[in-house]
Every structure is written in structure tokens, then in C-alpha cells.
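In the part that follows, the structures are each spelled out as C-alpha cells.
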Structure P
Amino acid sequence: MMAFFFLSDGGPDAEDYDNNYFRYNASDIQTSKRIEYIVSTCDTQDPTVRAELQKLCKASFHCK
């Protein structure tokens, strides 16, 4: 099951840009929990954090 979440990059009209939407496989419970932890505890405007989230989301579609 595909899910997504929105994280503003702080720019004007952030909701208009695809890079602020993160899609992931919600069936991957471990990844879902990791994403939730990062979003709730880290600065999501930090480029390093956003890169980690993108990596996690992409990898979630390749798990079994």
C-alpha cells in the first residue's frame, strides 16, 4: 500500500512542489516506524534529514 506525507521545505507555495511529498510503502512496518520517528524528532528542513527520508521511502518499495 502506497502512502505519502508532506513536509514543507519552508519555501513559498511549498505544497506546489513534488520534492515536498514523500511516498513510501506503508506495508513496510519497520520503515514506517523509522519515518515516523525521524519526522517527530528531527529538523525536517535539514537537507541531510530530508535526504535520509527520501532514501528510506525509496528503499521501502524494494523490501519483501
Structure Q
Amino acid sequence: MFTRASRLETQVLQLYVAAYQPTGVWREIWKHLVGVLSPQITKDVEGFVQSTPFNAHAFMSRLAAS
């Protein structure tokens, strides 16, 4: 059974992966998962992706621990 914390962690991991997809894709996933996509969210996510390489090692470690 999933706890609220595990559901939140799953959603965060989904949003993290989504952020590194092409612009149209990540925006649609974000709206589907969160329901809101503001100009500020768009700016912050795109800035984060530009300045932060995808951390595959940490992602896979978190995924394996779930």
C-alpha cells in the first residue's frame, strides 16, 4: 500500500524526468500531474534543466529504493 509520502515521492520523480523531455512534452506531463503550469513554473523548470544535468545515478538509486 502506498503512503501519502511515497505517492508524493513518485510524483516528484515523474516531474523530474518530465522536466528533461522536450518542451511540449514536459509541459503537458506537468499539467497532467499537477494541474497548474504558470509562467513562473515554466521559467524555473527550464532554468533548472539548463543549469543542472540529469542525475541518472541519483534517480536510479531512488527508484531502486522505492
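Values in this text are rule-based calculations from the coordinates and carry no lab data. This one's a predicted model, so the numbers in the text were calculated from it and none came from an experiment. Cβ atoms are built from the backbone, for glycine too; each structure is taken alone.
Given that relative contact order in percent (Cα under 8 Å, 6 or more apart), derived from a single structure, equals 27, which label among P, Q identifies that structure?
On the way: P: 34; Q: 27.
Checking each candidate, the match is Q.
Assuming 1.7 is distance in nm of label points 7 Å out along Cα→Cβ at positions 4 and 28 as calculated from a single structure, say which of P, Q it is. Each step should come with its number before you reach the end.
Working: P: 1.7; Q: 3.2.
Considering all the candidates, the number was obtained from P.
Thinking only about distance in nm of label points 7 Å out along Cα→Cβ at positions 12 and 44, which of P, Q has the largest value? Each step should come with its number before you reach the end.
Working: P: 2.3; Q: 1.4.
Comparing P, Q, the top value of distance in nm of label points 7 Å out along Cα→Cβ at positions 12 and 44 belongs to P.
Here helix-only ellipticity at 222 nm (-39500 (n - 2.57) for each DSSP H run of 4 or more, over all residues; to 500) was calculated and came to -24500; which of the structures P, Q was it taken from? Working shown, then result.
Working: P: -13500; Q: -24500.
This figure was derived from Q.
Given a value of 1.16 for Cα Rg over 2.2 N^0.38 Å, point me to the structure among P, Q it was derived from.
Numbers: P: 1.08; Q: 1.16.
Attributed to the structure labelled Q.
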